[in-house]
Structure P
């Protein structure tokens, strides 16, 4: 407040006229004058060739904004590549490349940002870290840890979700908020761990072990809000990657980094692009599920009504057929046919019986005509000697021979008196 009064007091020089080194509380310099002085000072620096590893490479329009990291420490510089210089550089530059760059300090007076303008940039080779990660990636792929067939499916509605993330992080808030919006009764068991630095891997491993041993936890989410490749190195650590592959509980990777995916994304059972996406992939939306149930019920009701209607129409069609509408008509017609067949059968049987009767009568008449009984009926007799032998010659029955004389009605016992002389009219049949 005092500075404002002094600057506004009558007779004080305007801020633009005061050099930064001559500024006082009573005569401050302006921000614009300070930025101009810094730019003039920085512009006297010459261009410098530096060696490092690209850790940031964001293309915006025709310009590139990135960062180059020292190979032996965590020191980084911000760099800008304008379109005029970019056309002279390799087109395949990306995060992790080991490069040599010609840079010149640049101070942007409008925002007070300090960076280095790149006029030349060329490859030296892959960065050591990227090279190690690529070798490990190839090894893990050959071992089958990236094989989709070994990835475990997520449960439809997990009882408890295990969450590994930084304490009071935005990633934790995003997962909780989006999961609860989709299913208000969702439960979490959160294990806090460092998400970068030396403590990242051991703390994440310990949290993963505790959650994997909990029978109530159905799925584990490892969440972080993205970052540059340097800060995400812990999620490509071989110990962590192998522990995730060996876990019995499905693991979701939600690191939220698109440009250079850590190895955790490849070995996890599901990769989510962001913590928010992880919540949506793990937790079903109650509104969507209720709407799906309503749709299924509506489809089922429609199908049932359609099926019943079709069956009723088919039943009505069957009932309208003559055979079902008046079934006695079929019986009447069949009964007439049966009556005709029975009548014809009776006529044929009667004719056959009559023909048989006539044939029998004829045979009886023929039998009577040929039978000896007919001869006996005309007054003849048959004489038998002992043993039933018929007497055909008088010599067969000499005098004293016992005879049996068979007449038309009955038989007589007789005794032969011997052969009679042939005397013409006196001879009589025996």
Structure Q
């Protein structure tokens, strides 16, 4: 049985757009403690373990696996990506990189790159060496911005600005360290990197262009680093709009899971309506705010005006008094006496609405009984989110094709940004 310390639920990526108004970004999850051994008074959900079926993967697609990963944390979708020195064959393939539709930008650890893959560092117009502080729900990553050819399946983004997470780089600014715990090691981030493929092109965008935003981008001279403004084309970037083809968005598809599964395999397909394998079909197109990528969810009479579809979150995270919170130390999650069948209505900024049915199980019972499973679709809780946020994390993605259309890119469903399912 897996050590139930997976209740120390990772932070997959930031909700920067929601907690720091200066920048865009999404993702993350909740939780803070190890699971209790007791599930008294709860009803365990029925779980069906399944073996993933082999899949044929096209050139515009990459296999996604939800497995035990880096730290035995459930509901984390992983891919492998290849990082190269621009224009060369000096490359390194990195596995167990988190697929995150709630953020934008590639982030990898310096410890994952051999000396032969020495990436050039980004400079701003004044010649400053650029570094970044990336803010998470309860922590941060720190490191230089470097240029890399990013290869995923048959797609390549050339000379893409990426964050190389390196706690030893220069001197960590105090205003970055103030954002909480360091997530500057794979064991702390629960992944070997992040592939942020949400609806925006850059991780801060126009907000960082004309003014220095403290806790975001820095110019470094030796060990000293100061906050700086940064042009959009120099910022850490979502690779998809920089592909030569299939560059208007993505589709993440995962199989349905009944209760739980030891592991599951799906696909991340690049492009929307560009190939036979990424047609939008009858998917509902939910327009999102062009400033922060959010839409509205109404559930049990409560309106959550800042909602996101976020594969980087390990559960459904929203605050409600209708579900009992697990006893401490598991109070990041809900623990209803039996599995609850619930529904919500989502509404896009384009006026499109759609009903979503979902289930919430007793997290303590799930951890006690099914601790060795990596795909757990019944996890939900209130952790880290405010009353206005509904974070549709990975449980939403099981059994669906979920699309993210990139801003300013034309698709059969209209010009992004939007999400669809």
Structure R
């Protein structure tokens, strides 16, 4: 069934109000959400073993307000900074990285509305967010040969807008009320459509076969003449400037959470070990200096990744603040800086997550590979997420920037980030 939302009032919300510098303290936000994270963490291992989707857990977060973190308080949200959003997302990922990943598309579309010019559409979407509507979707084509090749079509037939096409990496789709989809309109221009999930012409298929992030609903989405309602079409060129960086930072947040979870579980496993190898420095593994050193070393890597995320995510706040002030040159400069920092952070955090999720086994025995413990899930999840937008390309962009001064925030780089969500 399609819900028809009446047009918003003639007064529309100014971007300066929506992107005003937030003032909510991180301590206040963590006090609200950590109990929910802890509740989610309790069932993470069982869900991972059974490949059980966390529908209930996602709804807990939406009901608690997590889906509205960035929206100012006067409009029904928490008024969090981008840095706070991603720090909290990393804590959620430590509890369950699949559920944290599900929020990526939703939080990005919320950010787009906060950056948009005053319009009835923004007011409509703010109201939908307030009532708990959730956004999933995916932009990557299921049947194309390159990231820039789009076969999905959005057509206008006597005033009725319809969408037809196929997508993959449709992360969060099974949890969603709306699906954020890219296609070409009748003129061939790229447009994004927010498509009501529960209607004829929309088919979501749980065919994600990756060995990690298995319950993120990242499989196929098929559209066959599905209706696109009022206030649901947005030209791609109008989407917020740091969208690609936002998507990437969400992935980095989840990777930081995975590294922390692997360190947590590995430390606990070492603490429980009762016997040691003959070459060990102590008969009690927890007292073995070599094993202690391994855990201590990994602790420094987890700290490194967490610190990098905090520094990098703050650069996105600088872009948003310049946009709110309407300072185009300052926004462009902030975007360049944020792009460099995000590419650098990606290399550091990916390396850290893969190192921690692998090397933690060096402090454990063969019993740590027991299937019921599922300690391998940390590496599988980290490896899967690290394959999004491979860091080899970002490191090349960084080299070109530092050697030749080439602007890393150019349109080609942004398009890759926006479209290459799963390739």
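One of P, Q, R was used to compute mean count of other Cβ atoms within 10 Å over residues 71-78, and the result was 17.8. Which label is that? The read-out was computed on structure R. Of the structures labelled P, Q, R, one was used to calculate helix-only ellipticity at 222 nm (-39500 (n - 2.57) for each DSSP H run of 4 or more, over all residues; to 500), giving -13000. Name it. Computing helix-only ellipticity at 222 nm (-39500 (n - 2.57) for each DSSP H run of 4 or more, over all residues; to 500) on every structure in P, Q, R gives -13000 only for P.
Between structures P, Q, R, where is distance in nm of label points 7 Å out along Cα→Cβ at positions 191 and 351 highest? Don't skip to the end; give the middle numbers.
Values: P: 10.6; Q: 3.6; R: 4.5.
Checked P, Q, R; max of distance in nm of label points 7 Å out along Cα→Cβ at positions 191 and 351 sits with P.
Structures compared: P, Q, R; top value of distance in nm of label points 7 Å out along Cα→Cβ at positions 223 and 255, i.e. the largest, recorded for Q. When distance in nm of label points 7 Å out along Cα→Cβ at positions 279 and 399 is computed for each of P, Q, R, the one that comes out at 2.3 is Q. Between structures P, Q, R, the calculation of percent of Cα pairs over 35 Å apart yields its largest number for P.
For the structures shown (P, Q, R), relative contact order in percent (Cα under 8 Å, 6 or more apart) is largest in Q.
For distance in nm of label points 7 Å out along Cα→Cβ at positions 119 and 375, find whichever of P, Q, R sits highest and give me its label.
P
Where a number appears in this text, it was derived from the coordinates with a stated rule and is not lab data. These figures come from a predicted structure and were not determined experimentally. Cβ atoms are built from the backbone, for glycine too; each structure is taken alone.
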